[in-house]
Each structure stands twice: as structure tokens, then as C-alpha cells.
1. For the read-out distance in nm of label points 7 Å out along Cα→Cβ at positions 51 and 123, a value of 1.5 was computed from one structure; give its label from P, Q.
2. Suppose mean count of other Cβ atoms within 10 Å over residues 91-98 works out to 20.4; of P, Q, which structure was it derived from?
3. One of P, Q was used to compute relative contact order in percent (Cα under 8 Å, 6 or more apart), and the result was 15. Which label is that?
4. Quick check: 0.60 is what I get for FRET efficiency 1/(1 + (r/R0)^6) of positions 83 and 139 (r between Cβ atoms, R0 = 41 Å, to 0.05), calculated from one of P, Q. Which structure matches?
5. Hey, P(r) over Cα pairs in 5 Å bins from 0, in percent derived from one of P, Q reads 1, 7, 13, 14, 12, 12, 11, 11, 9, 6, 3, 1, 0, 0, 0; which structure?
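Coordinate-derived values only; no laboratory data. Remember, predicted model here, so these are calculated numbers, not experimental data. Cβ atoms are built from the backbone, for glycine too; each structure is taken alone.
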Structure P
Amino acid sequence: MSALKIKKGTTKHSAYNLRPTFSDVQETHTLAVLVDNEPGVLARVIGLFSGRGYNIDSLTVAETDHQGHTSRITIVTTGTPQVIEQIKAQLGRIVPVHEVHDLTVEGRAVERELALLKVEGSGDKRVEALRLADIFRANVVDSTLDSFVFEITGTPAKIDAFADLMRPLGLSDMARTGVAALPRGALGSD
């Protein structure tokens, strides 16, 4: 009988089943939560996450219906499938929450984020920053003799890629709004 060596920090899996177990898989989900627009609601939602040790990767909130006094909270979070289900169930039990939608599993969704990036540099680096901004369809919203502030919208991956390219060119500061998301198509359709 041969011995199976296991590296420290890894789990033992059969050679016939090399897929990670269900509880090992970390997934990123975008949740849209419709809530009453009243004081303390956001604090309760955030309290649910912090009290249970769940992480929020992105958070946006704004009133969506002034007459109905409702707001949409868009949360991007990461966890195992069990943790994601717990988060959705617990969000649904908070009193001012009307609806919880997991846009990741309910079908295709449109996700966008806005970012402002300050890039400091001169000479060729300045020219290269402008060239890349044109490729990424980023707009110059402020310019001085030694810096630019670019505005870019798109998926979080697009913004990450643009920021990665700007770092060697003098990226000195960045502000991001977080993800705003809506399901695609008509209600109830794929």
C-alpha cells in the first residue's frame, strides 16, 4: 500500500475526485437589496455583515424611488455558496428590506463602476497615459502641468486593468464608486 503525501495546509482528496469540496469554493456575488429609505437601514445591513464576519467587496446605495421612499443597496460579496445563501436569508429578514436579488444567479446583469484616477508624470509617461486613456475611453476631467485626473466607467475588471497600466506611469491616487448593477432584459425574462 503506497503512502499519500499531503502538503501542510492542503486538504486530502481522492485521486478520482480532484474537484474542491462544496464548502471550499469561494464565489463572488452581486446582491441588489430594495429597502425603505429611512435612517438606520444601511447601518442594519452593514451590521449584519460585520456581526457575522462577512466581507463587503463593494457597496453602493442611493434612493431609486423618491415618492415611494425606497433605495437600492448594491453589495458585492465573496463567500462559499452556504455563506451567500445565509447572507441572502438574513438580509430578507431585516424589517425595512422589501426584496433581495442575487444578480449573479438570477441571470445576466449589467454592472458598472465609476473611478477617478490621478496620474502624475511628465514627458513620455504623460503621452503614454493619454494614449492608454484613449484606448480605455477614459476622459480627462482635470489637467495640470504635472498631472491628469482620468474618469473611467466600466466593469470592475476594466477599471482594474486601466489602473494596473497607469501604476508604472505615475498613478498616485484613485477613488471608486463601487458597483451599480441591474438585471438585463424585461422582468421575468432571461
Structure Q
Amino acid sequence: METLTLNVPTAVGITDEQFYQLSVANEEWRFELTAEGELIIMSPTGGESGIRNSDLTTDLNLWNRQTKLGKVFDSSTVFRLPNGGKRSPDASWVLRERWEALSIEEKRKFPPLCPDFVIELRSQTDSLEKLRLKMLDYRANGCRLGWLIDPQTPLVEIYRLAQDVETINFSFDQPPTLSGEDVLPGFLLDLTLILNP
């Protein structure tokens, strides 16, 4: 199924609690809400995307278990961004101190923060332009490092705070290894395993 986008008029609006209850009541769907009031309804991922997302989260979590620097989240986690948007990266990471500063209630529901690191993996039904806007939204809300991985083109776009987007075009024969830089010190992602599920 394609992604559906509904415009929620400002006069109607959806509160944080209403968005949370809508998401809980419809677990078979994934919802996001942009700061501009677009309600995005996404179907569950297919097999290949599910494998790739799982591999991304696993690699990130293995690194984090060794370093114990933060918390890793899968694609079902919704973050309430500072600009009011509610977004779900395919994989994400939050610095431990930022996570621990949240209340129990904030941790249990949709955390009110932007992750320090995000990965978006383009699936067959994703619009590349919409994913690029989503990545810019993360960056504008304080995400320090983000990777947009597009196996179809194939390319990787790297988003950093206050810097131009870096684009890496590659072939499936020689995919790049991505560095977590100073945000995820020592983390390296070998795209060979991700791109060949």
C-alpha cells in the first residue's frame, strides 16, 4: 500500500494525547504528523525492508551495548519533535543523558525530543523527496547526524547540523562504510550486509 497523507486543518488540530491514542487504537498502521498538520498513514513494511530495518537496528544496538552511551530505538518509536511534528525514524539513537532527563511518563509514551542520530531507509513505496524533507525536519529539530539510505538509486545522503547535505552515489558491488563520526564514536556501518537482505 502507498503512504496516505491527510491534511489536518489548524482549527481541528490533534493534541499530543489524541495522536497517541489514535496510534494505540490502530496498531496495524504507522502514523506520523508533520509540524504543518499533515497526518501520514503508512502500512507495515514488506519483507526486504523489514530485514534491512532489523539489520540497521541490530548493528546500532550492538555498538551501543559496548559503549553504553545512549539508547537505541526501532522504527515503531514516535518522537515528539520540538516543532510539534511526530516522527518515526527507521532506526535512531538518543544520548543517555538526554533520555534520562525525561520523566517516566515521557519515556512511556512518545518521547518529547529529537534523536541525536537517525537512519531513514527508503523502501519501494517511499518518495525520495518526502524522505529528504523528513531528514531536513530532523536536522532542523537538533538531530546531529542522519543517514538517508536509498537502495534503489543507490545513494546515501548524510545530514549534519549546520552543514550541507553530503551525497554518496555508489554501486551495489562497492557500497560504502558509513562512520558514526563524533556522534557515535567508533560506529561503522557496512552497507554490504544491509543492501543484500
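1. Details: P: 5.8; Q: 1.5.
Answer by label: Q.
2. Numbers: P: 13.9; Q: 20.4.
Only one of P, Q returns 20.4 for mean count of other Cβ atoms within 10 Å over residues 91-98, namely Q.
3. Details: P: 23; Q: 15.
Here the read-out was taken from Q.
4. Values: P: 0.60; Q: 1.00.
The read-out was computed on structure P.
5. Working: P: 1, 7, 13, 14, 12, 12, 11, 11, 9, 6, 3, 1, 0, 0, 0; Q: 1, 7, 16, 20, 22, 17, 10, 5, 1, 0, 0.
Computed on structure P.
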